[in-house]
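Take a look at the structures listed below.
Readers should treat all values here as calculations from the given coordinates under stated rules, not as data from a laboratory. Note that the structure is a prediction, hence the values are computed from the model and not measured. Cβ atoms are built from the backbone, for glycine too; each structure is taken alone.
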Structure P
Amino acid sequence: MPRLLGVEIPADKRIEASLTYIYGIGLSTAKRILEQTNIDPNLRAKDLTPQQLNEIIHAITNNKIPIEGDLRREVQGNLKRLQAINSYRGIRHRRGLPVRGQRTSTNARTRKGPGCDSKSGGESGQGLMI
């Protein structure tokens, strides 16, 4: 498995798909990188020469594409900033509720967690009176 910027990329996949295993590089960014370096996107990752690998690394660093740890730190910093200024989005993140305007009376199980069903007479104590 070739290593690019500290990440093992799958050797048997096309380089276009293998680059997407790096956090911060999606399909469109991978296509743009390969276009800049004049590398065939249909080439398998194991068939790349060390020179081609270096070209890909230089294309990523020269374009200042944030990847892996730097990008994760940036995203965490953005969330901490939203929470620190007590914005609506920050408060929703802090409480673990949906952030982008989705309904929460039903269908918010992913963000709210498996518990707290009001119909089952769980935590809220309201329950369904029959």
Structure Q
Amino acid sequence: MLLWGGIMAQKDLIPLNQRTKEEQKKICSKGGKKSGEVRREQKTYRDMAKAMLSATITDESLLNELKAFGITETDVKAYTLLGMIKASGNGSHNAFDRLMELIGEKEQNQNENVIAKLDKVLGDIDEVMNNE
């Protein structure tokens, strides 16, 4: 039997609307239970991440690094942000984009780019209309 897109796997698939009501109920129930399981797991990870990010840094070398940048906050969020700034300075486009998004500049830059493109298109249309 072939998996993931093979001919056998496709032949073995039976659409939900061609199954009995009992089979449909059983399949939907399994899907609902799994969905709830995944949601609970994601919530646990979110809660852990929030707790870890709000933890206080006690390592002196990390604290000194934050102080060198004039940062007085001593939680992990501040150090993470400093890491993003460093990564951005080292050429990480993802870190730079995330920082711009964080401070609200990314959306503004995107809007300015759209406006500039629209101005160019309108200028081209004016030029064509004036040449006729």
Notebook entry, point to check: Here relative contact order in percent (Cα under 8 Å, 6 or more apart) has been calculated and equals 10, so which of P, Q was it run on?
Noted result: Q
Note to self: When Rg and Dmax of the Cα atoms in Å is computed for each of P, Q, which one produces 27.0, 73?
What the structure shows: Q
Checklist line | Given 5.8 for distance in nm of label points 7 Å out along Cα→Cβ at positions 26 and 82, calculated: source structure among P, Q | finding: Q
Next item on the list: Compute mean count of other Cβ atoms within 10 Å over residues 74-81 for each of P, Q and report the one that scores greatest.
Entry: Q
Next item on the list: Work out the source of -25000 here, i.e. which of P, Q gives that when helix-only ellipticity at 222 nm (-39500 (n - 2.57) for each DSSP H run of 4 or more, over all residues; to 500) is computed.
Entry: Q
